[in-house]
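In the part that follows, the structures are each spelled out as C-alpha cells.
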Structure P
C-alpha cells in the first residue's frame, strides 16, 4: 500500500489495450502476492514524447476485476475514491491521490 511498488509483488493479468483518445493504454489486473488485494492498472505513454510515461493503480473488488475491460478501465479508476499514480511524466515512482481521474485531461 506504499509506493514505490515492485512488479515482482504482483501477479499481473493483462486484459488489453484501451485505444480511446489515441492513448493505446495497457490495462491490467494485478493481484498482490502478499495480501491478495486486486488492483486495476492503467499505463500509457505518448510515442515520440520523452518523459510522458504514466501509470495509475486503483484498488478494486473481485467483482470489479471480473467486469474490467480495456474500454471501461479508465472509467472504473475514475470512480474510485483514491488511486496511486507514477511514472516519468510525474517524475515519481509513486504517489497517492484522491482527485478523480478525468479522461479529458489524460
Structure Q
C-alpha cells in the first residue's frame, strides 16, 4: 500500500490516454447526444416557441419582419448594382475589342 499505481503499472498512463480516455469520451458524447434528443422532445421546444410568437402583438411581428426584409433588400440592391456594373464593364470591353477589328 506504500506504492502508487505508477509503480505497479508504469505504462498505465500512456495506455489510459491512448485506449481508455478516447472510448470514455466517445461513450459520454453518444450518451449525451441521445439524452439531448430525448430532453428536447420532452421540452417540446417548438411548441413553446410557437406559443411565445403567438403572444407577440402584431406590431412587434411586423417590425421584426420589416427589419429583416429591409436588411435583405439593401443587400440585394447592393449585389444587383455590383453585378450590373461588372456586366456593363464586360459588355463595354467586348464591344470595344470587337470594333477594333
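Among the shown structures P, Q, from which was the value 18.6 of mean count of other Cβ atoms within 10 Å over residues 51-58 calculated?
Answer for the origin of the read-out: P.
State the single structure among P, Q that was used to calculate distance in nm of label points 7 Å out along Cα→Cβ at positions 3 and 83, giving 7.5.
Q
Which of the displayed structures (P, Q) returns the greatest value of mean count of other Cβ atoms within 10 Å over residues 67-74 on calculation?
When mean count of other Cβ atoms within 10 Å over residues 67-74 is computed for each of P, Q, structure P gives the biggest number.
For which of P, Q does mean count of other Cβ atoms within 10 Å over residues 19-26, calculated from the coordinates, equal 10.2?
For mean count of other Cβ atoms within 10 Å over residues 19-26, the value 10.2 is produced by structure Q.
Rank structures P, Q by mean projected area of the Cα convex hull in nm² and report only the one at the top, that is, the highest.
Comparing P, Q by mean projected area of the Cα convex hull in nm², the maximum is at Q.
With helix-only ellipticity at 222 nm (-39500 (n - 2.57) for each DSSP H run of 4 or more, over all residues; to 500) derived from the coordinates and found to be -2500, which of P, Q does the value describe?
P
2.2 is what came out when distance in nm of label points 7 Å out along Cα→Cβ at positions 43 and 59 was calculated for one structure; which of P, Q is it?
P
The numbers here are math on the coordinates, done by the rules we state, and not lab data. What you see is a predicted model; the values in this text were computed from it and never measured. Cβ atoms are built from the backbone, for glycine too; each structure is taken alone.
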